[in-house]
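Take a look at the structures listed below.
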Structure 1
């Protein structure tokens, strides 16, 4: 049986290796076939041994891109384009990519297998509300052999690419694919937002535990709270206050530890 290909990228110290390991566990538990899991990083210490490590490239356009991103106040936000670099992933076929601030709760095959040949992302929540066409970058499906333009357009003109995307990697990825008519939205029910779809608004968020998203495959923790904050209960603001979330601990921590062992999750 052909393996499903899954990838993520980790740089800096914001997320520890447990985030990568738990993502790996969630992916392999929720696919209907074996997987190969890749992480592009400059520091693989603490990774589960079955995670395949790819060195984070030092892109020749990095300085220009960072300077443009600093003007856009989004420094570092487009490092993910390295995943789209032709040949950097030693595989053939579609790749399902994730940010590290997600929790997998349901089957991934529908996201991975849908709309062959297209770049797939969920409609960004804020952009959808405003009636604007932009994908959200927490979950993305692409084919390295077919979608190298996602890297090449940045490499050819890093300043222009950053300015065109207004410093947003997800805007760059989705709009470049849309311009070539190779973009497809992942159904919204399959990829949900913890803060938009699981948490209640005040005052109900003070009395109700955030809802488990029945039928969803991925829960995104963009902004705050992040997963560790939501597990314990979050007190960041009146709007983002949430009670401790047992189902999140079960799916993100407990099941990963049962799968990989205490040392890895």
Structure 2
């Protein structure tokens, strides 16, 4: 019997309005009554996940942010893996000429270099407002505070994003994960973490449950390892072909309540 559920957010859990449907909210509340934790696991920052937790009445449960780079239990950090500040500084120097938008994240800090198309798009997507500060100023600040980045989001035209990607592969291939969710987006994360490493950490240290008793939902490349590793990895119908290929099961698309419909069938709630 499955005793815990992990779900990606964007492309997986939300409806066409990028929100939670009433049906999804009610289904997750039923899960809670059955004592089955529903854990959000996303590349988002914690602040962009809490308002969703509030709607589902699961604010007491852990959050897995930044594709596993940050795990919070009762609001406290239990695992944190950051991109070293030296890598961030070299990327910032290289980016002077391509000048793509680099959003920098650490826990609930989100810094953008300017108020542009990409900033407004991400505010709309996440319902969170960033601070406008140059990348150089953020790097200086974090150096003084002994911090790195939980995530870097590079956004711009495809050709310049290619240049950023090539620079990072050439110089830091063994140290970074590069997720290309679309041609104009490149998510940069530490190589040593993944959604699966975060799931394993929570199961071992917090819930004391085996992987075999966990269910996970996802749609994108950064979900593949997790879906393959858990007891039941389920892809929403709109998932990338590579994700559909490895999933144990496929449900309806995320925008059509795929997660909630699947849970209702699977756990008979």
Structure 3
């Protein structure tokens, strides 16, 4: 009799180990439809942000990514998560795409959040966008910091004086087309990409409209692009009395 009971328990344990997990098994609110990939399923779950010291909720929610490979137990994505303010915002779009030659689809997430009134930049949309890229690594997802930084983040639009700055990656098509950009090599490696100025353009101390300076370059000035984030390019210019290492909007450059 005891042997029969033990055998029954073994069968139950075996079935339990083979349980098929879905996004609905993750505690929290599903904030976007699951994304199926060749290797598994990506889940988007709104959950409380926890205090790092005591593990208690701090009263703000975030959207967490989980990966389910072969119906196994969901695993939370590794690395820095998605943005949040007073609310976690929303996932505008989520899809897979090829970015380099490793033959592995990456996960692209376009997110938007509404910035609270006390923090929002004047003369802006108040809607902040970002693109996050995740690698499918083993049975989990891992944020790719370098490529995520290439896409960067920013307000959908921000006006500073007579110029309006727009974050270029608010929808799927420009994100997918970015792999054809002459600046795409900067996603994966440190390179210097030659370019010239299309027209007279102010220089910035950082990738931000508020960092504008009185310095400028003119049409035909030759530069090299060292880094890119969002719609901004960091350039080196050696044609003056002293070298300049500053920022311009990428749309002012002719690679």
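Each reported figure results from applying straightforward, stated rules to the coordinates on display, with no laboratory input. Bear in mind the structure is a predicted one, so any value in this text is a computation, not a measurement. Cβ atoms are built from the backbone, for glycine too; each structure is taken alone.
When Rg/Rh (Cα atoms, Kirkwood Rh), for residues 96-143 alone is computed across structures 1, 2, 3, the figure 0.98 traces back to 1.
For which of the structures 1, 2, 3 does the calculation of helix-only ellipticity at 222 nm (-39500 (n - 2.57) for each DSSP H run of 4 or more, over all residues; to 500) return -10500? Answer for the origin of the read-out: 2. Here distance in nm of label points 7 Å out along Cα→Cβ at positions 160 and 240 is compared for structures 1, 2, 3. The highest value is that of 1. Looking at FRET efficiency 1/(1 + (r/R0)^6) of positions 64 and 216 (r between Cβ atoms, R0 = 41 Å, to 0.05) for structures 1, 2, 3, the greatest value goes to 2.
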